Structures are given as C-alpha cells and as structure tokens.
Structure P
Amino acid sequence: MAAEDLLPREYGYVVLVLVFYCFLNFFMAISVGKARKKYKVSFPNLYALESENKDAKLFNCVQRGHQNSLEMMPVFFVLMILGGIGYPLTCAALGSLYIVSRYFYFTGYSTGNPENRLKIGKFSFLAIPGLMICNILFAINLVRG
C-alpha cells in the first residue's frame with residue numbers, strides 16, 4: 001500500500017509548505033554567512049562580542065533571527081506533519097502564514113533593531129496555536145475512532 005493510499009490527497013499541500021520552509025531556512029543560513037563576512041565574525045563563534053566588534057549587534061541580530069527560526073523548526077514540522085493528516089488544507093494555510101511571517105521576522109530582525117522582527121513577524125505566533133488546535137482535533141478524532 002502506497003502513502004498516497006493512506007494520506008488525504010490534499011496532504012501534498014502540507015508537503016509543499018514544508019519544502020518552502022526549507023528554502024526559507026537556506027535563505028536565512030546564506031544571509032548569516034554573508035553577515036559573517038560583512039561583519040568579520042569567524043567560526044566557531046556563534047555570536048559576536050560587543051567588546052571585540054563594533055558591528056556585533058548587527059551580526060547578532062541576523063544570527064539570532066536564524067537561530068530562533070531553527071529553534072522553532074522542529075515544533076513547526078511536527079505540528080504540520082501530524083495535524084496535516086487530519087486537516088491538510090487548514091495546516092497548509094497556517095503553515096503558509098507561518099513561513100511568510102517568519103520571513104518578515106527574520107528580515108525585520110536583520111535590520112539590527114530587534115523590535116522590527118514583530119511588525120509582521122508576530123503573525124507566526126498565531127500560526128503555531130492554530131496548528132496545535134488542528135493536532136488536538138486530529139487526536140480527538142483518532143481516539144473516538
């Protein structure tokens with residue numbers, strides 16, 4: 001039996017959203033790499049020290065924007081993968097909102113002013129509870145049979 005026989009047809013949208021998030025992650029990683037060169041922050045340093053680098057805050061904001069997205073990625077992926085089985089279109093829509101919001105979260109943070117991450121980026125924090133609700137409803141439906 002193939003996966004296509006077990007999963008709803010619309011689950012393909014969930015898969016596409018997850019792939020789009022991977023592209024966003026690559027974009028953020030490349031941006032951090034460019035910031036490393038621009039602000040002269042060498043490996044293995046995760047962050048720049050303000051006592052050693054006048055541009056430390058600028059680099060650290062780029063790095064932190066990516067790091068925060070990496071920290072949230074496992075939660076996002078699990079909620080998308082599981083909730084998407086029961087509610088694929090809703091999860092794909094919420095996942096799309098999350099990705100667009102995360103893009104603006106990252107680019108806002110990368111300005112060097114951490115406040116800018118929340119102008120549009122705050123909407124990613126609406127997507128996660130929405131995905132959690134989808135997972136709860138999916139779990140209830142499974143338990144009820």
Structure Q
Amino acid sequence: MDSYPRRMHTALDTTDARGLAEFYRVLLGLRYRPGDEPPDSGTPDDADWLVLVDDDGNRQLAIQQVDVLPPSTWPATDVPMQLHIDYAVPTLEDLHRHRRRAEDLGATLLLDRTTEDSEPLYVLADPAGHPFCLLVGVV
C-alpha cells in the first residue's frame with residue numbers, strides 16, 4: 001500500500017510570533033500546543049516557534065519568528081502572495097460576521113468579492129501581511 005505525505009501544519013513567518021499566534025488562535029478557535037502558551041505576566045516572551053492545535057490536538061498552524069518580513073503587495077506583483085490559506089464558512093451571514101471578527105482582531109481587507117454568487121469571498125491580510133480568504137464553501 002502506498003503512503004503519502006500528510007499535512008502536519010501550515011507554517012507562517014512573522015516579525016511578531018505571539019501577536020500573530022493570538023490573532024489566529026482567536027479567529028479560528030484554536031489553542032496552543034502544550035508548552036507554547038503565553039508566559040506569565042512580567043515574563044519576557046521569547047517565543048520563536050509556536051504551534052496552534054484544534055480541540056482534538058491536531059496541528060493546524062505553526063508561527064515562526066523572523067527578523068524581517070516584507071508584506072505581500074497583492075494584488076500588485078512587487079511582493080507576491082507566496083502562500084495563502086482559504087477558510088470556508090457555511091453562509092453569507094457567517095462570511096460577513098467572520099470578516100468583522102477578523103478586522104476587529106487586526107486583519108485588513110484586500111478584496112471584497114461578496115457580490116459574486118458562485119463563490120462570495122473576502123481576501124484579507126493578517127496582522128503580519130499574509131493574505132487569506134474567507135469564503136462561502138464546503139470543506
């Protein structure tokens with residue numbers, strides 16, 4: 001029987017590992033892998049690799065600290081998107097609600113394609129500048 005590589009998690013670079021991890025933790029309802037939780041108040045946070053897991057403990061995202069990260073200029077091509085993640089929601093109402101949540105958490109709207117009946121979506125940038133899509137679709 002053939003075996004295939006399986007996705008372990010998606011890793012994102014950022015100049016603020018804890019900040020980006022918190023953004024995705026709250027946006028997607030994830031939790032930290034044991035040992036990656038924020039330090040107690042007053043303790044320096046020198047995290048350079050954080051992993052977020054779902055309720056079953058499955059890795060979903062890894063966040064890696066880097067010194068410099070030029071943000072994507074998409075849709076311009078100066079600095080390409082390089083990678084983006086699509087997140088599906090079941091209804092248009094959910095799509096609008098999650099866009100508001102993402103923006104409240106620090107995301108920036110890049111494209112509004114919600115008038116397209118076949119696949120309404122928003123393209124947003126997370127606080128580190130990584131583009132991601134929220135769309136009405138089936139997982």
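Kindly point out which one of P, Q the value 1.8 was derived from, the read-out being distance in nm of label points 7 Å out along Cα→Cβ at positions 83 and 107. Label of the originating structure: Q. Name the one structure among P, Q that FRET efficiency 1/(1 + (r/R0)^6) of positions 19 and 59 (r between Cβ atoms, R0 = 25 Å, to 0.05) of 0.80 was derived from. Of the options listed, only Q reproduces it. Can you tell which of P, Q yields -1.02 when log10 I(q)/I(0) by the Debye sum over Cα atoms at q = 0.19 Å⁻¹ is derived from it? Clearly, the read-out refers to P.
Among the shown structures P, Q, from which was the value -5500 of helix-only ellipticity at 222 nm (-39500 (n - 2.57) for each DSSP H run of 4 or more, over all residues; to 500) calculated?
Details: P: -25500; Q: -5500.
Derived from the structure labelled Q.
Ranked by distance in nm of label points 7 Å out along Cα→Cβ at positions 27 and 99, structures P, Q are topped by Q, which has the highest value.
For the read-out distance in nm of label points 7 Å out along Cα→Cβ at positions 67 and 115, a value of 4.7 was computed from one structure; give its label from P, Q. Working through the options, I get structure Q.
Each value in this text was obtained by applying a stated rule to the coordinates, not by laboratory testing. These numbers come from a predicted model, not from an experiment. Cβ atoms are built from the backbone, for glycine too; each structure is taken alone.
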